[in-house]
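These are the structures in question, set out in turn.
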Structure I
């Protein structure tokens, strides 16, 4: 354990020494930093994440999207409805299983893929991290998330 995190049991926890607070602050700042890149595309940050998944492979079921993005259907369904109204995706019942709703990109949604290509590079530049340093940090965060296990813990 890092000596800076070792504290006497009687000492009151200090906010600035909490890993959770550093991650919380970083998350909010990163999402805010994406805003100027996403606004011209008409996307929120979470919509951008949905689009990233669909650009990798579409169609995807709502359940698949939820698992990959760690979002429940109560959060995802209204988001997808707004994206459908914006003309980015189509929501359709799976003909093989009526319980499943499949999400497909529209031509407009697919066109955004080309406009969004530069966002990752711009954000990397904004962080002032080299690509290898950014990938190492990402791997450490993924490892942390994995060590914490499922969200239902």
Structure II
């Protein structure tokens, strides 16, 4: 009888610990997502105001806004689905490399190996995005948790 009581109490403690642990993890998760989203909006706003202050926007400035847009979309998708869209990280990297290439070409006005390497890196990222897209189409993931 005492053994059954102890086992029942142990089970209640484990259940309570699971509930409290899940609550704390989910709370941190949402707090971090809101913080990251807020920082993205703040940074994009500051970049936009700097462009407005200059009176014009360069291609690099516009690409920077696209980077902020992709990061914001990534946070939104992660908030809704609880899954990190890796392809969006690849898109951000491709946009950042494109921004770097444009800045390099505008500054130096001469072809060099850096342009070839940057272009090759963008090509590799594009191929990686293609492989991930194909893999997710051909082998869709199966959701096992309650959130689906």
Structure III
């Protein structure tokens, strides 16, 4: 998969996938399994190890918990994710600097200090911001297509 592609997670989705697939036919979509992990994975070696061990096409940190809550309340789930990074286009800085999971935000001070020590990573950070924007744009387009098609 590439940055900006969509993943329709068949292992978490309980809603009918065929209708969603037809509504998203003009977008770069893959139907595959998703894995939820407890923290961001920034090591290519770890990413490849997880892929080999689980067969998952992508990982996130939320979907398993959302799926459990939906199941407990009988709410159908369509798990649709946009790819923001890949092993070929990894994070430009250590994951814990890009996003503090406990605080649910990036510490600008820590990130700036890291970039001062590693100025060659600034270009990667700018590219990463572009990747995030591309993923957000594709996901927004997909959500509009699904919402208007239902």
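Quick note: the coordinates plus some simple rules give every number you see, no bench work behind them. Keep in mind that what you see is a predicted model, and the values were worked out from it rather than measured. Cβ atoms are built from the backbone, for glycine too; each structure is taken alone.
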Check: Here Rg/Rh (Cα atoms, Kirkwood Rh) was calculated and came to 1.20; which of the structures I, II, III was it taken from?
Finding: II
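Given -18500 as the derived value for helix-only ellipticity at 222 nm (-39500 (n - 2.57) for each DSSP H run of 4 or more, over all residues; to 500), which of the supplied structures I, II, III does it correspond to?
Numbers: I: -18500; II: -30500; III: -14500.
So the calculation was done on I.
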Item checked: Test item: mean count of other Cβ atoms within 10 Å over residues 50-57 calculated as 16.4, pick one of I, II, III -> I
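Of the structures labelled I, II, III, which one yields 1.1 when distance in nm of label points 7 Å out along Cα→Cβ at positions 90 and 106 is computed from its coordinates?
Here the read-out was taken from I.
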